[in-house]
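Novice: Below you'll find a set of structures to go through.
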Structure P
């Protein structure tokens, strides 16, 4: 089985590219989905997140309000950058170790089930979390800054100006695209049409299958 990491900056289109790989026959799990399950009530990670970030991040039913958690972690634009970074790192220290373990368990299970498969983990912070060693190949998705902001605005249903500020704020916690590209085995430029992206995905898929 070939273990593949799929990463890229915020709103680059990782999930769209992941769906294209699945359509071609890949197995895929999203690190975000794993993380969301870990912060459900009853999970040890939930208790740690609430202890560090306060009950202000909770909904009335005691579930974590992810928007409030993001605000607590990424901070307001007026917050000093060094404080914002420290809060994000604090959240990552709580969540990442268990996410990485669950990713590995998922890939191991896929390997037993389908030894000649391609198992893809989609995650924004593979490089930042030092998780490259989990994977045989790394695929990085990129796009131009204008599209990134437009996609984020559409996803969050907010204006372009607000989206631009939020994208910059969140990207400050991630490696720049040029650093991700340096570490990549394959780069997919998602700046063009869906068909153009799909053609790149097919090319990468053929090369992944050749070594799986």
Structure Q
């Protein structure tokens, strides 16, 4: 086994987790930097030309968990999201470094949340992924700053604050946004969300007070 699957020693998982049709689908779907495998004959074949299992030159970066998170992003479509979830399950299981865990959970939040309308269990799973990412956020931020890298976005803080705001739990949405802003995460207008939730909470409180006064 060659390619990324061989490099990261994922061959046993690759063959035990997907059947032949699924493996071919994944290999054809994985097209980083415009790379494409051209199907030949009557059916799709990836084999020797595949970046996942073939002999093409690789630009290897990161750890196995981060790589699988990237692979899952290529499968984040309605017709193949079940494959993305399977990839992320393995990614979470093998991720050990906090930065690697951050990468995996960053994608997992998005993939799980996308199917929330299909089954409420996906919303619950997205919330759990958000909380896991939030729990390790301070350590991840320390590591990013120590390495003097650009601070990444944080889907956990952002998505969970959106969920709480939609639920009408404005205090939780504000608390999450305040914590994200305090830690220094980018990718969302935390201050705007805090102000919006404060306004909504005040409006709801005033409405409740008015109703009680009229009784």
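Novice: If distance in nm of label points 7 Å out along Cα→Cβ at positions 130 and 162 comes out at 3.8 when worked out from the coordinates, which of P, Q was used?
Specialist: On the way: P: 3.8; Q: 0.9.
Only one of P, Q returns 3.8 for distance in nm of label points 7 Å out along Cα→Cβ at positions 130 and 162, namely P.
Novice: For which of the structures P, Q does the calculation of distance in nm of label points 7 Å out along Cα→Cβ at positions 26 and 74 return 1.1?
Specialist: Values: P: 2.4; Q: 1.1.
Derived from the structure labelled Q.
Novice: Here is a further query. Just checking, which of P, Q has the largest value of mean count of other Cβ atoms within 10 Å over residues 66-73? Intermediate values should be presented prior to the final figure.
Specialist: Working: P: 16.0; Q: 23.0.
Largest one: structure Q.
Novice: Of the structures labelled P, Q, one was used to calculate volume of the Cα convex hull per residue in Å³, for residues 98-193 alone, giving 85. Name it. Present the calculation step by step, with values, prior to reporting the outcome.
Specialist: On the way: P: 135; Q: 85.
The value was obtained from structure Q.
Novice: Taking relative contact order in percent (Cα under 8 Å, 6 or more apart) as the criterion, which structure among P, Q has the greatest value? If you can, show how the numbers build up before the last one.
Specialist: Details: P: 38; Q: 12.
Checked P, Q; max of relative contact order in percent (Cα under 8 Å, 6 or more apart) sits with P.
Novice: Quick check: -18000 is what I get for helix-only ellipticity at 222 nm (-39500 (n - 2.57) for each DSSP H run of 4 or more, over all residues; to 500), calculated from one of P, Q. Which structure matches?
Specialist: On the way: P: -18000; Q: -20500.
Among P, Q, the structure yielding -18000 for helix-only ellipticity at 222 nm (-39500 (n - 2.57) for each DSSP H run of 4 or more, over all residues; to 500) is P.
Novice: Of the structures labelled P, Q, one was used to calculate P(r) over Cα pairs in 5 Å bins from 0, in percent, giving 1, 7, 13, 15, 15, 13, 11, 8, 6, 4, 3, 2, 1, 1, 0, 0. Name it.
Specialist: Details: P: 1, 7, 14, 17, 19, 17, 12, 8, 3, 1, 0; Q: 1, 7, 13, 15, 15, 13, 11, 8, 6, 4, 3, 2, 1, 1, 0, 0.
Checking each candidate, the match is Q.
Novice: If you work out distance in nm of label points 7 Å out along Cα→Cβ at positions 146 and 178 for P, Q, which one comes out largest? Intermediate values should be presented prior to the final figure.
Specialist: Details: P: 2.1; Q: 2.9.
Across P, Q, distance in nm of label points 7 Å out along Cα→Cβ at positions 146 and 178 peaks for Q.
Values in this text are rule-based calculations from the coordinates and carry no lab data. As the structure is a computational prediction, the values presented were derived from the model and not from experiment. Cβ atoms are built from the backbone, for glycine too; each structure is taken alone.
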